[in-house]
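What follows is calculated from the coordinates using simple rules that are stated; it is not laboratory data. Remember, predicted model here, so these are calculated numbers, not experimental data. Cβ atoms are built from the backbone, for glycine too; each structure is taken alone.
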Structure I
Amino acid sequence: MDTKFDLMTTVEYGGCSAKLPASELEKLLGDLPTLSDERLLVGSDTHDDAMVWKINDDTALISTTDFFPPVCSDAYEFGQIAASNSLSDIYAMGGQAVSALNLVMFPSNQIPMSVLHGMLRGGADKCIEAGVVLGGGHTIDDYPPKYGLAVTGTVHPEHIITNSKARPGDLLILTKALGTGVLAAGRRIGDADEADFQAALESMKQLNKAAAEIMQEAGIRCATDITGFSLLGHALKIARESRVHLEIDSRSIPQLSGAYELLEEGCIPGAAFRNLKYVEAESGFAPGLDYNLKMLALDAQTSGGILMCVPEPSVAVVLEKLKQHYPSASVIGKAAAAADDGKLLVLK
């Protein structure tokens, strides 16, 4: 089966870099009508990772969906990454993913159908790894190709992890290194080292399932996954919804190999500037801040890690367990009481 077609030739922005600007989305979605229901435990009002619907006192359903255009050349790897990314919202809410449906947009008359088979096989294998039943899906003819999943998970109603439960004194742990957007952009223009890019692909393929399990064991109640709106964009949502002030140490942020060097060379994806526009009014940047580290914190991640808010007494144990699965897991900052200057987020 020939799946050697280079999917990166079909896109300018791939993966979660292809998201619409967060600032524009919030304006657009703000006045849409909604139906209130006491069974809706987490809805769109808090801009959380997924919707949560109470079934009974012991079970709530988590519903989410995600899809995007290619972030790599190989069809099978693209399928794995897209599926891992789609499952991530379930894990960010502390849930167990149980079932999924394929979402496929593919140009049947422009790319060999064997490439689509590779994408679907990658997604299916990742679902098997996650213990998720994949039960069909929907396809349309479209260019460039796009792939993802609609996913259903479960969680106990009293153990939901949301973006609105951070407390002053919590420490911030990030499970995966940043730089997938930069490395994908560098690969597209031929500047990224092949070994560095492959390491980024392996990071994107890794499930956040273990992180969800560790968070539940530790009783953590506030987290989000880091995707297209960048570390700072998703951290800002935690700060807003939790009504806290977050301080992030740029020097403590784990980096994928080669990402800093590409930023130094000027390889800065457009999504980073869109993310800056989203966060800058409510964020502060320390004088003398390394510009490359600033842009790394704004880099759109595809299938990124989990940013969790951990009470300080639990940090050592949580970090030890996380490092068994995510070697780059690091403490990168802390939550504090709301600042007098109104800034919700500071990058130092």
Structure II
Amino acid sequence: MLQRLTDQKTMHVLVATPGTDQGGIDRVMASLREQLERDAAPGFEVEFAATRGPRHIALSPLYLGAFLARVAALKTTGKLDVVHINLASIGSTYRKLIIARWCRALGVPYVIHLHGADYREYWQEQVSPWLAKRIHSMFAHAARIIVLGRVWAEFIALQVPEARDRIVVLANASARPTLPQRGGGDRVHILFLGRLGERKGVPQLTEALKRIQGLPDWRATIAGDGEVEASRAKVAEYGLSDRIDLPGWVGPEGVAELIATADILVLPSFSENLPVSVIEGMAAGLAVVATPVGAVEDIMENERTGLLVPPGDVDALTHALTRVVTDPVLRARLGAEAQQFHRRVLDLAPYAQATRSLWRDAAQH
């Protein structure tokens, strides 16, 4: 295998993405694709293809079938060295089990890129022994396993000890903002980006915003799909409809505009892998308030690159929001430190370089 790759001028990679254009992993993969195109690195041809698709879930088998056919066609023509599999729980796992098995049947090395926020609970508590065994096999046969932080590396090493030396920690990255950072002007703008519901801590956020309604000169945007109508009803009940906007799902251009007009990024989640919205907030120099779940503590240091509050603790969340709303010096310092960390660790150029290196290693597995 090593000799074959040495003689081969171009390495071919096929990346499996959800293709819904709504989740954090789709944003990460879209940014990676753009960076790879900018880099124009010689010796690489990378193709991205959807496995779930943007339409109704009932149509996902069509996207999956097309992806499997693409794998076979590329393998037949000698233009496939590695398949990169982005993995989350439930439907994503079933689709990726099929892809991984297909790759093994065709002799194509594959990389698993674990993004699911609740994958620990899913694998350990929610699947049958039959499915758990097959998930184990999928990981055990992977040429490389990408995880987003130390806590996830430890989890996979415990679940699949035979794959310990193939686990690679590679944090998500994001592009630098394309719009100039304007902030909220006379009214401090608090921004939430994510799926509205219990897991992301939206009820606790709404309660905290109710508690700070006596503070002057702030507004908030809670953007994302999920329990939008229920959240709007709660905001109206609290008498905050004139201060909190809930636009529903927002596309990439809308997200960029929201970030450009924000001063604070808040994400009080109960579980995460490594949230893209936090990384995008850091890239823009926003003051970030978040919870130390998943791999968040790998990229955020309390009181330095943001403020960390315990999940579900409305008192602590209220206190943190009060601090960053009322103290512009604190806001500026946290945002500047976060942005510097992003440029050193979470920028796209080194992320793309690390990913290409990982693909090379996987192909030689």
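Here helix-only ellipticity at 222 nm (-39500 (n - 2.57) for each DSSP H run of 4 or more, over all residues; to 500) was derived from just one of the structures I, II, and that gives -10500; the source is I. Can you tell which of I, II yields 11.4 when mean count of other Cβ atoms within 10 Å over residues 126-133 is derived from it? Comparing all candidates, it corresponds to II. So if we calculate relative contact order in percent (Cα under 8 Å, 6 or more apart) for every structure here (I, II), which label has the highest result? Greatest value across I, II: structure I.
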